[in-house]
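The data blocks that follow each hold one structure.
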Structure P
Amino acid sequence: TAVGDEGVAALGHILRRSAPPLAELHLRHNTIGPEGAGTLSESLLDNSTLRWLFLGWNDVRPEGAERLADVLRSNASVSFLDLDGNDIGPDGISALTFALRENATVDTLWLANNDLGLSGM
């Protein structure tokens, strides 16, 4: 069964408390959409332990990527972010690009299969 947006809300409470302290969170193939990505993003504001976040092959789209980008500007723990196959498109990659200019922690970003086109390069 997929976690989905509702399940991410429950996970958000755990991430906010950092208890138990999670270093990795694998949520690939879980039908997480923009709303779930936003909820997850908000929980990362209060989390200092998560290092690796796998969100590949969900349905994050540009809106969810923009919400993640907002948090990445100030998050100092996530160093690896997997957004493969999320249809984030040029708008989503643009938001992430600007956010990563202010973030010195993320050193690995997976973006394969996102229909970025030439404008997203």
Structure Q
Amino acid sequence: LFIVLVLIPFYTSRLYNDHQFQRMLLLYGLATGTLPTGLALLRVVDPEFDTPVATDYLYSVGVVFVLAIPILLSANLPAFSVTQNKPHLFWVTVGISVVYIVGSLIAYKILAKKRAFAKMGQLFYTEE
């Protein structure tokens, strides 16, 4: 719930230079359902898909899928650590998760530049 209601508006408003609200709606729909949910929400504010938001997302899916393969493959390691009595598999999963979190924060800081942590008290960042 925190990710959907706080982090998505916070990050999308600081990460993207254009069409911030539309991108936020698409990601909100994805986080709360599926791609059709995100596209339906986007269609409310962009009925003819005049903005590049939908196509940009579809191009990014290929990159995201390749980057997500290790985390998808490690999803069952905690269960295997219990059933196979190998506790180190749990810590492998924790390590992979930490690497992803740190990598994501570094990428966010590089891509968002000065806006990354600007106006921390404001949920949706807009430049004035």
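The figures follow:
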{"quantity": "Computed 1.31 for Cα Rg over 2.2 N^0.38 Å, for residues 63-110 alone - originating structure among P, Q", "calculated": "Q"}
{"quantity": "Value 2.1, calculated as distance in nm of label points 7 Å out along Cα→Cβ at positions 31 and 103, assigned to which of P, Q", "calculated": "Q"}
{"quantity": "Answer label among P, Q for the case where relative contact order in percent (Cα under 8 Å, 6 or more apart), calculated from the coordinates, equals 28", "calculated": "Q"}
{"quantity": "Given -21500 for helix-only ellipticity at 222 nm (-39500 (n - 2.57) for each DSSP H run of 4 or more, over all residues; to 500), calculated: source structure among P, Q", "calculated": "Q"}
{"quantity": "Given 21, 17, 11 for semi-axes √(5λ) of the Cα gyration tensor in Å, calculated: source structure among P, Q", "calculated": "P"}
{"quantity": "Computed 1.9 for distance in nm of label points 7 Å out along Cα→Cβ at positions 71 and 95 - originating structure among P, Q", "calculated": "Q"}
{"quantity": "Comparison of P, Q - label where mean count of other Cβ atoms within 10 Å over residues 23-30 is highest", "calculated": "Q"}
{"quantity": "Structures P, Q, by FRET efficiency 1/(1 + (r/R0)^6) of positions 15 and 79 (r between Cβ atoms, R0 = 41 Å, to 0.05): label with the highest value", "calculated": "P"}
{"quantity": "Entry that produces 13.8 once mean count of other Cβ atoms within 10 Å over residues 47-54 is calculated, selected from P, Q", "calculated": "Q"}
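Throughout, read-outs are computed from the coordinates displayed, never taken from laboratory work. As the structure is a computational prediction, the values presented were derived from the model and not from experiment. Cβ atoms are built from the backbone, for glycine too; each structure is taken alone.
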